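Undergrad: Multiple structures are listed underneath, in structure tokens.
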Structure I
Amino acid sequence: MNTDMRHTIRRLTTIFMLVFLILSAVAAYVQVGNLSPFGGPVLAGGNYETLARQCPPVDTPLRGRILDRNGNVIAQTVQDTDKSGHYTCGYHRVYAQWVVDSGLAPLIGYYSYRYGSAGLESTYNNCLFNYTGCPIIAPVNSIKGKLLHSPQYGNDVYLTIDMNTQKYAASVYESSAIHSSDPQSSCQHVNNPPGSIVVEDPNTGQILAMVSNPSYDPNKIIQADSTDPVTRKAGQDYWSQINNDKNRPLINRPTQGLYNPGSTFKTLSLIAGLDSGQYADDSPFTFDEATSYTVPQGETIKWEDYFNGTWNGILNQNSFPLTFAQGYAYSDNAMFARAASQTGKDTWLNYVRKFGIATPGTTVPSVPFDGIYAQSSAYNAITNGKPTDFTGDLLAESGFGQGQLLISPLTMAEVTSTVAANGYLYQPHVGWKIVPHDQSVKNYTPFQDSVAFSGGQIIQPATAEAVRQAMWDVTSFGTAFYSHHPGTGERLVDTGTNIGGKTGTGQVDNGDPNAWFLSLAPDDQAPGGGGAKYVVVVNKEHGNEGACQVFVANDIDLYLTKHQVHS
């Protein structure tokens, strides 16, 4: 064999070896990564495929579970059986009945091959599938397992939610509210109105419960993935029903609902006035200053509750001057319109921004949250076709909680938690731990708690203490004092919770006002109060006076204290 022939054979051998290596690398890339080369589409699942082809291959991780802090299952993926039915991919997502019944579903969301994902199912998708982008990736599970075609599992996501607290909060949503069939009454006229409850540990930011009413059943959405025509049609019909429901059950009201906050927003005006040094908690307001305020070149705002007789037998002209804190307890609109105006637009808006509330024309970072949420806003960008002029009447109205404010219950929980935590706004969160399949939860550290928004205290400790005193005044002699428990007949101060709070009645264009109650417990300004462990915020659409919802929060606080629920 001549030399040229040997060189030719050697070259061909080298080429064949290179081609073999390239093909092997591509095959491994496709096998392990489930991707086509050169930036092509995902091979299984994605927008390039039909519904049937969106199913992950056998060596892709089975979607992990979602569980509460105690290991109670919230959502899991199950394989088909004759009992469970037959689905497009041979398995489907199942949600625990307590999630459906307790108003937790709008937070959790759903995962469907037909309708995609929502809620925490969406925000934690990478972890549930053990994809890149999750803080914890199980390399043996994701690589070795794929090569050997052994069963694959995504990570389990543990939440800060406590199942029993969630169920209890949902159970008192209606039963602990004060109802009245009298159309002239200021209490709740309708049964089970839309609304929400947020339960938070103010010292860590952990969310212990989050009720959204009305809720929905994600199991019925998943039926649309079924191969059975009857089951599939039922799922499609249910999807159409909840999307067309005027009460919008798909939104998570605690985080996505935006409302006029009513007098609860006096809490922020109180903070701005005190923290800026414009006022002290004992700053006096004469009768004229407390009962009427005329905006320069604008409207006159009166304390209507005083003039219409709400405080007959309790306040009279000899009761004046009232202090700033007393005005908060009695929910004096005129005083807080005056206070916001005197604090000044720039200073007042600066404190609004400290809580991640948007103001048009400026960049305001929202307070991070690991679920789906909407940013609250102080006013509209455009009013009557022109850029909004946030001065005069609008500033005064916003000072007592009206104006153009659009605020979420989560934002009001953040404001209350900041007061409870001595000026720190710890970022709220529901994620607790990411744990690989079949591993002990005890072996994995929780997410970092007590992460301060803006990096430190956003108001002074003395301001927070003064506001806690004013919140105790609300329950010990103010707007929350005169309500009686619908079951026991007790007043709030007699229940033993030492709860501080603020009622709110947000006026709307049609129907009864929206009812609010912010609370922290125990309030350290109450006799023997101790430091606040819990914040509970109740919001009900057309729930009327906020004072009629105070026992919803109080009963949840009693439950938390009795059962020693801690984050």
Structure II
Amino acid sequence: MTFNLAAVQEAVAAAVPDREALVFRDRRFSYAELTERTRRLANVLTAAGLGCHTERAKLAPHESGQDHLALYLHNGNEYMEGMLGAFKARVAPFNVNYRYVEEELVYLLNDARARGIVYHDVFAPRVAAIREQVPSLEVLLQVADDSGEALLPGAARYEEALAEASPARPDLAWSPDDLYILYTGGTTGMPKGVLWRQADILVAALGGRDPLDRHIIDSLDEFAARAAAGGMRVLPSPPFMHGAGHWIALGAWHAGNTVVIQDIVERFDADDVCRVIEREKINMLLIVGDAFGRPLVDALQAGRYDTSSLMMILSGGAALNASYKEALLELMPHVTITDSIGSSEAGGQGSNVATKETGANTGRFLPGPGSTVVSEDMTAVLEPGHEGMGWWAKEGEVPLGYLGDPAKTAKTFPTIAGVRYSVPGDRARLLADGAIELHGRDSVTINSGGEKIFAEEVEHALKQHPDVYDAVVAGRPSERWGQEVVAVVQMRKGVTLDEAALLEECGRHLARYKLPKAFVEVQQVLRSPAGKADYRWAKEQVSR
């Protein structure tokens, strides 16, 4: 059996109606309240004419038969309500990067053919500036915040719209084929909308498998029974506008757990996160790699926070350097740290678990269900212990394709020996023991002197040095090498850049040909709010 996400939420809520579903600042919502609010939003959308107009069977993989709702929001209950309410209206919500300038926002909304948008007051001026350039945009729901921005003409206040709507379950036939859309970050190219069947993303990333034996949950009764035994308190600290954040939130809800949002949502504030862990007795914390792990270590070393309730730290969206894992385990030896590798185009792909007893490493993952490595020409699945480099791939529950782009769909989701795979673009080796060794994203590979060098592995080596606060690596043209490796580094406060010391540290972890040929020091390495490196920015720094 396969399921629609709206149906799963309703089944879980029926099993644990009085349990806290979401906590945000001074607002607390039970599962019953979450269900009512998302039904009301669904009825707002359906009353405006939004919904599903063409069923999946009549469409190509890169096509959508549903209306699309943009979520242009900071983290808060409205973001997650926006997702569930859209699902219940058979509308496909999609994520909007709130750092986009007007030109980028126009591109995204037009690419998605957005008919509706939910946005915070603070973003109202930008919505006003671009709305005439997005002819499909009809429905505007504005969420109150502390910015003092006025309601736009033709827009409705979010809370008022919900209050006036019916709390009844929408009279719609929710389908497992209804879409979940996730736009890629666009840090190496233009953002693309990845189209998933809800039934597939549920299994691939949103808790549709049993965590113990990994079987696919095949009944709503099983979801309900698991929820009844749940009750963990989960804090997904990254922005919901990136997949990692809302994947963990939805997965937590599908298991009957409580999602807690930190108080400061405009940026990652490690002290604020630590205060919320202490106040709300958080059991699981989601961070994104080094950009979140490093300040978390600093906050825990400087402050006196009670983190005894914390059982697990999950890093998703970017790998967490072994040095930061070791520092966190020294501070909280009772915690398990899991590096989870995944992508917009594949869902969860593998994990790396570290404890005080086992120690920590970076770049080696236990593959999840369906994960493997395929050959460079994408014609064969490689055997464990193969020679050379391949592509990390995944079979089974994979996306339909990219919205409006049949060529890129065919390239990223090839069929090999009759089986359809997702190949997001990560270079990897399948080791003899069955583990997968990740080398990095091909789109940020540097070809120097005929050798391929992966930016991520050089970055991890640099960050082993205690004086490096952050680092990102890019290539620039070189007469001698074709391309040369350049490190963009942010040193710790009061520390002077010592190139020889950094090269010595890198030499402990990397072959000599991979070492940076030059260094560029910056006041701050630019990253997305979810902690991902902006390689377009990095290339600009090294080209100056």
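What follows draws every value from the coordinates through simple rules; no lab data is involved. Every value quoted in this text rests on a predicted model; they were computed, and no experiment measured them. Cβ atoms are built from the backbone, for glycine too; each structure is taken alone.
Undergrad: Given a value of 3.0 for distance in nm of label points 7 Å out along Cα→Cβ at positions 379 and 427, point me to the structure among I, II it was derived from.
TA: I
Undergrad: For distance in nm of label points 7 Å out along Cα→Cβ at positions 155 and 467, which structure out of I, II has the highest calculated value?
TA: The maximum falls on structure II.
Undergrad: Looking just at mean count of other Cβ atoms within 10 Å over residues 123-130, which of the labels I, II belongs to the structure with the highest value? Let's see the in-between values first.
TA: Details: I: 21.9; II: 17.9.
The maximum falls on structure I.
Undergrad: Given a value of 25.9 for Kirkwood radius over Cα pairs in Å, calculated from one of I, II, which structure does it belong to?
TA: Source structure for this number: I.
Undergrad: When relative contact order in percent (Cα under 8 Å, 6 or more apart) is compared over structures I, II, which one is greatest?
TA: The structure with the largest value is I.
Undergrad: For mean count of other Cβ atoms within 10 Å over residues 203-210, which structure out of I, II has the highest calculated value?
TA: Evaluating mean count of other Cβ atoms within 10 Å over residues 203-210 on every structure, the highest lands on I.
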